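Following are the structures in question.
Any read-out appearing in this document is the output of simple, stated calculations on the displayed coordinates, not a laboratory observation. Bear in mind that the values here come from a model prediction, so they are computed numbers and not experimental data. Cβ atoms are built from the backbone, for glycine too; each structure is taken alone.
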Structure 1
Amino acid sequence: MSIGTSSIAAVAGEAGHEAEVAALAAGFTQAWNRHDMDALANLFAADADFVNVVGMWWRTREEIKAAHAHSHTTFFRDSRLAGEVRRVKFLEPNVATVHVVWELSGQMEPDGSVGEPRQGILLFVAVRRDGRWVVEAAQNTDVLAGALTRPAERS
């Protein structure tokens, strides 16, 4: 099977954009750690979706900003986020997924104490529009050590 010139150009273009797509994750972490919700929100498309670790679903950049602004003035106000991009996968030349493995420390618990560090995986769906990569959708998941899904019921 031969690869046409357009396929080679598409693959080369994807490789050139991998760092730009991965930079969205770095921007998210940096904005989080500065507690700068304007910068965090500007990573997202106006009509972006974000599902957090407990299943809350925000459907616009403004909702994403407002929810994070609230949490960063309360239980995340002293938090620190560290993240590592584990995979950038291009679905199309202008559409990519980014999987980020993260650790969060400094979260305030309901009793006012500082909670134990948490780990998770954040998935971004990034789209290039007008020469700029933005997050179109995000899904965040806590990784719970030792947790198993329930086995399928046998009939």
Structure 2
Amino acid sequence: MSIADELLKLHTLHKEGMLTDAELEQAKASLLANPPGPAAGQLDELRHQNEIAQLDREWQIEREQYMVAGRYGSRYIPNKAMSVIGGVLIAGFGTFWTIMAAGMGAPFFFPLFGVVFVLAGIGMSVFSFVRASQYADAYRRYQHRRAALMNRDDTADRRGGSE
């Protein structure tokens, strides 16, 4: 029997005078707290699906904080390997610039520009590498929590199927 049928039955009993107002409210509260038959399983399934959906929404929000702005305002998740490669290339160019500018006898700010370029490149590379590491750790935690929720679902299915 469904919840709607049970509620209808309670209201009929109330109309016929077999239940007082207080008894009706108590019976309705009890019915809604402990639904009969398959409705209980469906409610548990819905709660479980909502937990997973909530976790996924929270991950999407958390994921945004690990993104970095790229060229033209695009946002992306940094990559450890690309951070290292980019840092090496930028530092290499800055070093080359500094050596060439100093070797040609250019005014002091030309070699200084190369040094600043090297430092900025290393700083950006370290920032990107740290952000990529933080993202990887957060993603592992998310996957672990989601796997635990899914495993709970699989366990409930196996338990329900054997009864």
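A few notes on this one:
- Among 1, 2, structure where mean count of other Cβ atoms within 10 Å over residues 95-102 as derived comes to 19.1: 1
- Structure (1, 2) behind the derived value 1.19 of Rg/Rh (Cα atoms, Kirkwood Rh), for residues 63-118 alone: 2
- Origin of the value 2.3, where distance in nm of label points 7 Å out along Cα→Cβ at positions 55 and 143 was derived from one of 1, 2: 1
- Structures 1, 2 were shown, and distance in nm of label points 7 Å out along Cα→Cβ at positions 87 and 111 at 3.9 was computed from 1.
- A value of -10500 for helix-only ellipticity at 222 nm (-39500 (n - 2.57) for each DSSP H run of 4 or more, over all residues; to 500), calculated from one of 1, 2, originates in structure 1.
- When P(r) over Cα pairs in 5 Å bins from 0, in percent is computed across structures 1, 2, the figure 2, 9, 16, 20, 18, 12, 9, 7, 5, 3, 1, 0, 0 traces back to 1.
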